[in-house]
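No lab work stands behind these numbers, since they all come straight from the coordinates. All figures in this text were calculated on a predicted structure; none of them were measured in a lab. Cβ atoms are built from the backbone, for glycine too; each structure is taken alone.
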Structure P
């Protein structure tokens, strides 16, 4: 029924855990090694005999498509070496594959990492399960699942959850990874911009279906690549550069319901705050109607107001966020929101109110530290 396809390189620290988590499922496992110099291949061989060499060509889509081509099942699920299967309902997944044979399944990924000593987690749904004869990957980096006939397609939520630890890096490691990504993304951006310009020229002269098709693809992909460039600079903590790319990406006419657009907007807000442009970020009030229904956006607005000394507005937004049942970033609808209200109350000299909100944070370490400092007040 299903093959799990993985590309890997020098992942001896992660690959055993990745494969061990998959073992109980009984799925066929296909691994494409892109040039490991450590024990990765040796470890993989303990779990599957379907391990193949792929000469790295600065193209993640090509590597993943190669791995998919080596699978023998009609459906594939693609994961990375630093992703670990946490939950799966195989009977329910089987039923969904039969019900939606020509669609792509989205799996839930939990990104777990530590920043400044504080554990963090955010969640996202990703297209990872599909019939291999109808879909493939495109894009040299931050590759996307695309229908082979180029058509738009529908998706469903699969009963699969994976844990991802690939963002749990030191600042230097994040910068190194960001630099690698930026090089590939800049090449992709240059290609797409050239195709877009070519399409504009063709539309003003004689129409050419092939050129126009490439131009349409370029126009659709440009904001996504600009978003990924912004994310890469954000990861490297180069916040002003990140803002430049997010601003360019958001200059396109985009669907505000797309997950990457939502994430681009919110990360742009954080980049503005982190680069000392909190006052500029107040323009987010103008897009509240489109994006303001989620706990994550409300929490961001609370931070924007907080950094502009609009404390009553900030408390209002944090309380809205805390009233939501769901969120993508852990804590924005609970302990993180209460913690920030506590900080505001403390700064305003309202110590009892501050203590009450810190207590609402449970075992959140920053709140416990603040409480400890207020013991004798």
Structure Q
């Protein structure tokens, strides 16, 4: 789950990481007072969880509070659209922060490396640009240091990594101290990533986290109730955001065959079979164990929010989930959501005979196996 920039900076500040002074607001009439308090020279940033907000017009620098207030009035309520998010997101709050005079820009991050099953520190003297571009054009500019899960970071290793990353000598002690504090924040927040880009060195020689991104493990939210409200906003795609609000495990994949299954493994099998049959999956959706009629109906509604969906494949093996409940939910959803695309269902397990009776005579096409169902829905949807 992604945090907003203002939340990320608040978190890092609590652990001693220097961040620009600022305040967040949903009211444009408050912007002038905030900017005046910060000396007039400020940056106004849209607080939306999407990539490319700067290029989309959601970030702007100002020399005076009056112009900042005018821009804020235009920005709040505006839909920002970017290459990363063509659907766009509505700006509901903005961050007004002091303008940082930057002499040099660095990159630093703490993130989980699943390949080595450890968290790592990433450092680069080439900050201010996408780290993917640095990795592609100058991979040697990025230094990685694994964090020992038992003993943490050793000072000598960290100092060597900072030096190997070509961080200027005058900033190395500050960088070492900042990374130590970032690791503390990362661990305390159950984070999967903490990224500072740019990590700015001012002309006065002060190191500061000019921008910050934090993503925390969804499974740890019960320990971080302050962020529960942000969870529903975390998805950049509006359909994923709506699914999040409804507590549905949904990931948009961009294809044309909608998929519902119960259990991650069964859904993954469905994705593979759809692909093997010549189709492209529109989504990953796990209805969950013990799903009742209303939840199944909600899942169908979520899938049909995607205008690219040309067919729906339902793959259910009833253990905890009763097949007859799934059947009732699907029929109710088809009626209420006015689903017009072809629907193929493969159902097996608990109460399967009752489920088949419920679906008998409906427009849902039955399939005996997953592979058969995948071939049928691809043929029906793409013919």
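Observations on the structure shown:
- Across the set P, Q, distance in nm of label points 7 Å out along Cα→Cβ at positions 93 and 341 reaches its highest value in structure P.
- log10 I(q)/I(0) by the Debye sum over Cα atoms at q = 0.09, 0.11, 0.15, 0.17 Å⁻¹, for residues 37-236 alone from the coordinates reads -0.43, -0.64, -1.16, -1.40; which among P, Q: P
- semi-axes √(5λ) of the Cα gyration tensor in Å derived as 46, 25, 18 - corresponding label from P, Q: Q
- For distance in nm of label points 7 Å out along Cα→Cβ at positions 77 and 365 computed as 4.9, the structure of P, Q it came from: Q
- Entry that produces -10500 once helix-only ellipticity at 222 nm (-39500 (n - 2.57) for each DSSP H run of 4 or more, over all residues; to 500) is calculated, selected from P, Q: Q
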